[in-house]
Structure 1
């Protein structure tokens, strides 16, 4: 009982700092996930594109170079801790960009998330039936048109659980960005614990807050996923129409 009273007392005395930390954590995690998704969509989409056999040699070499750069980017940001990335890029590029710790933290979180998102998107694209892509190309759509109109919508739907999971991961992993002294939840927690010397109670409160934030995020993502699955049934129909057009075209040629 005394433990609960101490926790309530800490919240009452420091609720403004806690709210500030929650706000910064949510801003970082939500924006970092959105920007990372855009990066992942671009990198993963380019890596998933397959060139035709009759494409010019320079295009094949350029595609091979882009794939190599993309894989290097993914390996670096997935293979090193985000804390090290934040410290390295903030201090090494601070004189060049003159950025604030918050901007640097958001940049690192976005780029780090983009590395994971690119593989999620690429896996989602590879899960699409190749017949749909061939049907779209046979109907006169270019590679880019096929990607945006046929492939990307289905790939995002297929990969949405993994994409949403990145938001939950970012809510928790944003805590390592306290090394840049930004006022996120973990930084505020450390400051509160250092002033009241109640480490167990203070970190217990923070653990509950993280649990609450990730729980709400999971609930919202589940609702979005259920609503998106209702529109998913219309996508195979469009793909079937493409395939029927191809079959009709083949029959007319005969």
Structure 2
């Protein structure tokens, strides 16, 4: 694993209108890692992803790729640097076919043979898409649409995938299937991943390292196994509430603070 992070975020402050959504956020993602960012609705997770991918411009701070600052570069330039954002809600093109959606992911490329090979690769990971290449994307199930959004991102041959709530709205069985595929892609295709998730258990099961984002701030970080063992994570994100008097006091204090 390289000493220079593939991605560094340094003291980001990003606003939505008058509201500061990110408050001095810093994190790092090294080559080959899966890094999870955990947090509830409104924590700033989607703002973080949009700032990294160039959709939003921060008021302060830096986004750095392999030592080069790319803060506020245009989204297409970020994609050309092999960083792909799979957004919350999938944002596929519903009236286009599955095949056409996948080809949209390769819009920065001109290597026809490579594109065809990557189409076969995506279909190998997602057989449900292979069976529906000529079907309108809007007619797919929610799980199939999430597979399509990931597959479209893979068509850019990313070094880094930014995945925003990939479990959103999916059944537990589909969540398990999609995260198993993400783990395979990391191992077999050397795709580094930054995943933001409310589903802490699932995210920490695949991640190497994790950050906890609350109200726009990083409040905890560490190796995934250490976060899984943390009583705070167990209580507030995994639903394993400590019913001892001390645990109830901590729970009450946390709810009041939030």
Structure 3
């Protein structure tokens, strides 16, 4: 059997096409919004203008559009660090200059209401993927330019927000001091007391992607940031059931920030 084209196992792209993302370089704008959930790409597309659906492969759903004239690509990352790394690496090689995560979080600060937003300035460390790109173990900051643009956008749109640190973990259940069974004993968890420790360390919430985005993006020289909607609050034990309006505002906020950055 004869192969008409061959790819390198060290960088397994084929004729300029990425290994995982369902796109070409022409589909990737300098500003990319990065939701975790593939289904939220369609929600983002409903907010943008002049939208083109690009396609889906595995957990990577993609579309592109404009916001106040600024071209924007939307690409889901899937859950956690490994798939986020793949998205960020391939997008960067296709022309991404800044990646802004638009996702949900579990707040651990009781003063953060459901449906409000956290503009992440720092990611506290607890994932394996990020450790490869930044082995220091020190908290990883978001790009100051992105943080500033997100703050300006939230103020312009009159959306409730605060700035603060997120704790990123590879685990959704025990790793976030959640029960893995409905009638489990919280005091018996190996992570019992984690939320208290994180609060003392300065974190205001938990997620599963920010650390990887910040570590990989900074290592590859792109601007990185995140704005997260409060989908649940662990301190008050509340959960946001209807988040349609919150997701709509989340995209407006991040897209407005991207437009501000693009204008610079």
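Quick note: the coordinates plus some simple rules give every number you see, no bench work behind them. Given the structure is predicted, the values throughout are model-derived calculations rather than measurements. Cβ atoms are built from the backbone, for glycine too; each structure is taken alone.
Values as computed for the structure displayed
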quantity: At a computed -11500 (helix-only ellipticity at 222 nm (-39500 (n - 2.57) for each DSSP H run of 4 or more, over all residues; to 500)), which of 1, 2, 3; calculated: 2
quantity: Label whose coordinates, when distance in nm of label points 7 Å out along Cα→Cβ at positions 150 and 214 is calculated, return 4.0 (choices 1, 2, 3); calculated: 1
quantity: Which of 1, 2, 3 yields 17.7 [mean projected area of the Cα convex hull in nm², calculated]; calculated: 1
